[in-house]
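Every number here is computed from the coordinates shown, using simple stated rules; none is lab data. These numbers come from a predicted model, not from an experiment. Cβ atoms are built from the backbone, for glycine too; each structure is taken alone.
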Structure 1
Amino acid sequence: MKKVTGIGGIFFKSKDPEKLKAWYQSHLGIEATDEAGAIFEWRDADDPDKTEYTVWGPFPRDTEYFRPSNAPFMINYRVQHLDELIDELRESGLEVSGPQEHPEGIFAWVMDPEGNKIELWEPVAGT
């Protein structure tokens, strides 16, 4: 079974997300297109007609979204067959939050051994 298929997003805490977005746009050309941050589009290697994306997003330093982790970042991994992966993770003794359905897909969360929150995302076809 294919599990992680790529990076869906990189999220990190910032003292001033809007100022940081402006700095990255001005100096590195990373344009934040919405409140989530910047969207990097790419092509699926197995289906070059299919457009995929990775999100780059600064969050406010006081965000609760990364909890229970105290890390200043969270990585979102694109996965296939999230329900099966959740079952495997739980069978191995890991605590998994979710799944939760959203317009962009299905999400679940797990902590790694160093206390970093990991977001698992099975995108909806066409997003």
Structure 2
Amino acid sequence: MLRLIEMDDSVTLQQQMMTETGPVILINQFKVRPNEADQLVRAWTRDASFLKQQPGFISAQLHRGIGGSSVFVNVAVWQSVADFRQAFSKPEFRKSLEAYPPSTIASPHLFQKIAVPNVCVA
């Protein structure tokens, strides 16, 4: 089963999940031993297939570091924190976390896009 480490020392994912806003972007960094990378991809694929069917799910994309890296980043978009919270809390999803490799460290965090003048739009 994976081990969770907060991305932000000031605000936990549980605290974020009490916020009512949307849309939100889940960014989740995974680290695994190199020999467990394929197992992580299989576990993530099962999770993504389940989450894709949940209300409020918009999209997901898994990225892997280059050059032999075993660091992955999942970027998933949800219509709202409430939708994410409901899917994240389902027993089927919680049980699926057991399929991740033993060395997996996950750091999930919720974000919103921000506008930066002349660079990006919200």
Structure 3
Amino acid sequence: MTKYTTYNIATHWIDGGLVLCNDIAKIDESVLDNLRFDAEEDGEIYQWFITSYNESDVEYLEKTFGLLFTYSDKLDCFVLCVDHWGTMWESVPCEVLDEEWAKINKDLLITDENQHPKFKKVREY
């Protein structure tokens, strides 16, 4: 049975910064050459977010949630590619590909169409 969480939980599972930069493909064409997914299969990208994620963060997010990434040679960083628009991330379902993650984080799974889990991140300083 396929399990889902929210796109908000998936993108914020690893602590990191996201900065919207929808013109990045015009500024740095390397993001189109460095896609880590099949653009024809995964659809159109509507938003591009510069991230502070490192290689292992990106690999984890790809394997656990199927998030889409590319790499910017000019900025020397990974870019999150968002293939949906018009809905708040708290309401967008995101498939959980890692069964172990789903078992450990049952409270973060979508239980039905009208009840989406909330993600509260607590930071210690």
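Some observations on this one:
- When relative contact order in percent (Cα under 8 Å, 6 or more apart) is calculated for each of structures 1, 2, 3, structure 2 gives the greatest result.
- Test item: mean count of other Cβ atoms within 10 Å over residues 46-53 calculated as 17.1, pick one of 1, 2, 3: 3
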